[in-house]
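Just below sit the structures, each encoded as structure tokens.
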Structure I
Amino acid sequence: MSGEVLLRATDVVKTFTSRGKKLGARNVATAVNGVSLEVRRGETLGIVGESGCGKSTLARCLVQLLPVTSGSVEFRGVELTGLSRRQLRPHRREMQLVFQDPYASLNPRRTVGDIVADPMRINKIGSDQEIGDRVRDLFVTVGLDPASIRRYPHEFSGGQRQRIGIARSLSLNPSLVVADEPVSALDVSVQAQVLNLMADLQESLQLTYLFIAHDLGVVRHVSDRVGVMYLGEIVELGDAEGIYGSPLHPYTEALLSVVPELNDTDAPRRERILITGDVPDPSARPDGCSFHPRCPVATDECRTLKPPLIELRPGRFVACHHPRNID
């Protein structure tokens, strides 16, 4: 998929420092480790991986809710890292976030109408009448009754709350929406409704999505391209059809092999691949390839030499010394 690059991240690193057990000691955990990617106008780029792999931290770094430790984040060609809050404000209007938990992301003491209106009031966009009209229009857009704007979050179901969160994210007419696990806290019966709504909004409002999830089945249905993260790193990146049909990285292959709905097709059934062991501690990263302690095909080379993310096929990137399915 070609198109204008809306967001570009280059070698983004985010570390967190905590106190160690010994007096004066410090533990440094690298949550995001040298991530580079591009998000193109009009596409949905999905980011997948196990819980704790750094997906949400990456999302917050990209929209500058967290300052990056090193690296570069550009939006529409403008470098965002190092800008003050005031300098970031016009760019943040165009980059909005839909949070994972619809129960925790809405202030229980404010009406849902005020919650959706707040971004416009903070940015001083429109009169009170214009803001009120915009809020009601947004409620209709996301499939909610505009007569309910004076109600409070606890009066809505989880799916309705997430619709309110989506309405809030749209209030400033963004071009990029970062959806951080937007359906993982919802019942399966409601997930499809919210995903269909997001797809309709993308088409009607010409939105670009960065869609973060651990559910590979969900990501398959919504994404044009997919990035696979492991221990804070992108280990595979490419078009969704290619990654799901012919994964190159052993980690991707193992993840896909245990998703029931991806095996419930007329295609040959995947052999189930079990990943043994636990994800390493980000403060004690293994040498060489980060995945080698759990990889079924690891060699001495993998234990000592870190593989770079290279373009093995047009548009298909992988960080692996022994990529799969290359015939």
Structure II
Amino acid sequence: MKKVTPSVARKADHIRINLEKNVQSGVSTGLEKYRFSHQALPEINLADVVTQTSIFGRKLSAPLLVSSMTGGTKEAGVINRALAGAAQSAGVAMGLGSLRPAIETPAQASSYRVRDAAPDILLLSNLGAIQLNYGYSVDECRRAVDLVEADALILHLNSLQEALQPEGDTEFAGLLQKIETICRSLSVPVVVKEVGWGIGGETARRLAMAGVAAIDVAGAGGTSWSQVEKFRARNRGQARVAALFADWGLPTAEALVECRRAVPDLPLIASGGIRNGLEIAKCIALGASLAGVAGPLLPAAVQGARAVEAELDRWIRELRVTMFAAGARDLSELRELPLRKS
């Protein structure tokens, strides 16, 4: 019988659980507290509203990132190609799931290789930052980028998730210095993101000083990985510990506002519970360069690229209508609009 590595087995579990179980966070994103002022006389044409933007020198048709989800299994490969094909059609960016399975088992690399399906997109590779404390170095980071012909590398932070996994890697001490080494040594931009519990202002300041090119605040309000780990638990005791953290984390809106104040000049990505184009617009108005979406796209990706394309097209249209109704011709004007807080 073929041996399945622990990281590959986890990937299969994560896909299954996210598709079959309710793993929604117990807290809201906080975006519902913000409202645009309606412009009854916007003095612009809907057809003239522009959603284009650029980041890391790459142009995007809209400020949207298909956030990191999966890789390392046959099913994950199908999902990634559907996501990549849709991102190519929509002209938006895409992040891959952690490439650790591909680093450990080169045969798994094919599940991440999507460049042929998406030759023009901004593509971000991905590794768990914690692996830098478990033997990974600049060499593994370069491999993760080169294997998929990526334009940037995401280092994700998932301390709570690791603490809840029976097989988790929990030695986080001294990690910031190693992140700084990667930022200074790698030839592509390094993005640091959380996985759904948020990055606060003080952490953002430390990451900026370490040289990261952007931060994905990845706040609470969407998929809760403590809930995912609850369903992976090996016994009732482990499940009860994981369940305790269902409403843990810094909501996406709060994380975004904190980070924008802390690092006013650093590109920010807002992810964590983003569900529509109106919420994307709110994130841009609160200071994000891009908004990231993951969980809502997974069921569509199982159906294929066309289903994902339909979702992306809807979100971009919702964004354009929001900008029109609020009186913003482009994203620079959208960033200047005041939001009302209830």
Structure III
Amino acid sequence: MLQPLLDVKSLVKYHATHSGTVRAVDGVDLQVHAGETLGLVGESGCGKSTLGRTIVRLHDPDEGRISFKGQDISRLSRRELRPVRRQMQMVFQDPYASLNPRRTIRQILTEPFTVHDVGTRREQAQRVDELVARVGLHPDHADRHPHELSGGQRQRISIARAIALEPSLVVCDEPVSALDVSIQAQIINLLRRLQSESGSAYLFISHDLSVIGYLADRIAVMYLGEIVEIAPKRALWNQPLHPYTQALFSAIAEPLPPSVPRRPRVSMKGDLPSPLNPPSGCRFHTRCPQVMPRCREAAPPLQEAAPEAGGGHRVACWLHHVP
């Protein structure tokens, strides 16, 4: 298999608070290959956004390794990270907070070229006009300020800024969750079109499985700072193995005719435990409908499932542990 574009090994990121240490990302392994979309899904508070920000080094990792194009970027200084930043970009959840309100759209989109010393002023101006057109906005929008745009238009500008330097990897942190439902489909289709044009890889973070199912090639499921299952989209959609994944999928509203059988309903008990003090053993055992004594005693490894589940299907569950 070709070397992955992004290779994350045993990544750990904790946050110190007055109440204690939040174990936001706790030993995560994942890979993203060139040109693919890896969807990352889980409940709010499971650590998805922290993982995305740590991968692009907006947070410094506490432990583990982040390899990008074969280079370990886990401990690089800000100066050493500068050439890497051209190849790794991020689209944030809230377009209202991610754009500088004092700058025009033209100034915002010119900044990546200025920081990385790309092109002359005339060439930069031309590139900005091209970016505005690529994300479906009128040339006049370039001379407005963010507050003069709608939420969907602002997110288009955020996307334009992220793709300005033609990165190899774009981390999308819930890029449509703050938008009206009528606008979400437009932004999702825009992201898909831009990917087909550029060949960039996406790490697409969302709590919405319907969105993930439309965009992703593979899906990783996160619970309380850990990846509990990862598989190609079709394999995970047709046969989710982890009880947590089964519960997430059973909650999807599927507009099916009465003659088509629906997924069995899987209910989770209780609330999400605190990341300040996660349960021992399998972290899902306090809510799992299939819990066994072993689940309370030891954490299951994330490993390849039985061959009948299909290749590339990994799950952290004692029910599917292969000795």
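Some points to look at:
- At a computed 14.1, 39 (Rg and Dmax of the Cα atoms in Å, for residues 33-104 alone), which of I, II, III: III
- Comparison of I, II, III by mean count of other Cβ atoms within 10 Å over residues 57-64 - largest value held by: I
- For the structures shown (I, II, III), distance in nm of label points 7 Å out along Cα→Cβ at positions 89 and 305 is largest in I.
Taken together, the values in this text are just the output of simple stated rules run on the coordinates, not laboratory data. All values reported here derive from a predicted model rather than from experimental measurement. Cβ atoms are built from the backbone, for glycine too; each structure is taken alone.
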